[in-house]
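Okay, got some structures for you below.
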Structure 1
Amino acid sequence: MHTVRSILRRKGAEILSVRPEGTVLEAIRLMAEKRIGALLVLDGDGRLVGIVSERDYARKVILEGRRSDTTRVADIMTPNPITIDPDTTAEEGLNLMTDRFIRHLPVLDNGKLVGVVSIGDLVKWVIRDQKLAIDELERYVTGSA
């Protein structure tokens, strides 16, 4: 089973973020430019303080009639997001996301932010692991191992 550490090694650990005092418009523009659904929110010292997603934008800006160019990220972000460590398996991370209805998990290694994984990242690796297991079982059953 792949760990989040191995997934980050393969996918890359680029961390796209915004500051809490930035505007929602800046955050949405960055998400659109990078074709992603969420950004980590880091304070001036680089500490994780929240996560902001397209869902936050839809529910807390559009539906509430707020202005994107004047609303701060801090006003709509989810503070203190759930995190995982790099030794978490893809399956464990996926179960956590499913149970908590979240789509992105920041990854902390001894308190240091090292990356983020999406539900799509984890689904991809769980499927790969399952395919490998099925292939091994088929070889065993057919005697072609």
Structure 2
Amino acid sequence: MDNQNQALDADLNPAGETPSGLIITENIRQYWTESRKWAMFFAVLGFIYIGFLVLSVFGISTMGNAGIFAGVFSLLIVGGIVFVPTWLIFQFSQNLKQSLASESTPALGLSFRNLRRLYQFAGIFMIIILAIYGIMFLFMLTFLSSRGM
């Protein structure tokens, strides 16, 4: 809580200037701690999902050569798409935990670099998905117009 009885210029240094640089308050530390825990939760869920995906590949591989091909293909595609954000979330959480424990600025920088990479991956992935939907829509329009509908 802020002290409501302090002078208006209590945060100013003797020269009358406001302090420069980032000031990490206790509220910010609490928000980062809570965000780190949620990030770790989602990372664990992602790794569990990847584990189930690997197990399902072993189940599919009992269907013969076509099953092995389909299983490995799905593992590489789906597993790769899921692994990248899961790993980035995990790294974000780990580096933020280290930064908060040791008050390490480099670890904090690594943490937010991984968060930035996560958002970049999500943005690029979304653009790809929207492009695929657009192409599918164009094919659908072409198909329907060729049938005279």
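Between structures 1, 2, the calculation of relative contact order in percent (Cα under 8 Å, 6 or more apart) yields its largest number for 1. Among candidates 1, 2, the computation of helix-only ellipticity at 222 nm (-39500 (n - 2.57) for each DSSP H run of 4 or more, over all residues; to 500) that gave -12500 used structure 1.
Structures 1, 2 were compared on distance in nm of label points 7 Å out along Cα→Cβ at positions 97 and 121, and the highest value belongs to 2. Figure out for me which of the structures 1, 2 the number -0.31, -0.37, -0.48 belongs to, where log10 I(q)/I(0) by the Debye sum over Cα atoms at q = 0.12, 0.13, 0.15 Å⁻¹, for residues 25-88 alone was derived from the coordinates. Computed on structure 1.
Given that distance in nm of label points 7 Å out along Cα→Cβ at positions 105 and 137, derived from a single structure, equals 2.3, which label among 1, 2 identifies that structure? Numbers along the way, then the final one.
On the way: 1: 2.3; 2: 4.7.
Only one of 1, 2 returns 2.3 for distance in nm of label points 7 Å out along Cα→Cβ at positions 105 and 137, namely 1.
Upon calculation of Cα extents along the principal axes in Å from the atomic coordinates, which of the structures 1, 2 produces 78, 45, 25?
Numbers: 1: 66, 32, 27; 2: 78, 45, 25.
Value 78, 45, 25 for Cα extents along the principal axes in Å corresponds to 2 out of 1, 2.
Where a number appears in this text, it was derived from the coordinates with a stated rule and is not lab data. Being a predicted model, the structure only gives us computed values, none of them experimental. Cβ atoms are built from the backbone, for glycine too; each structure is taken alone.
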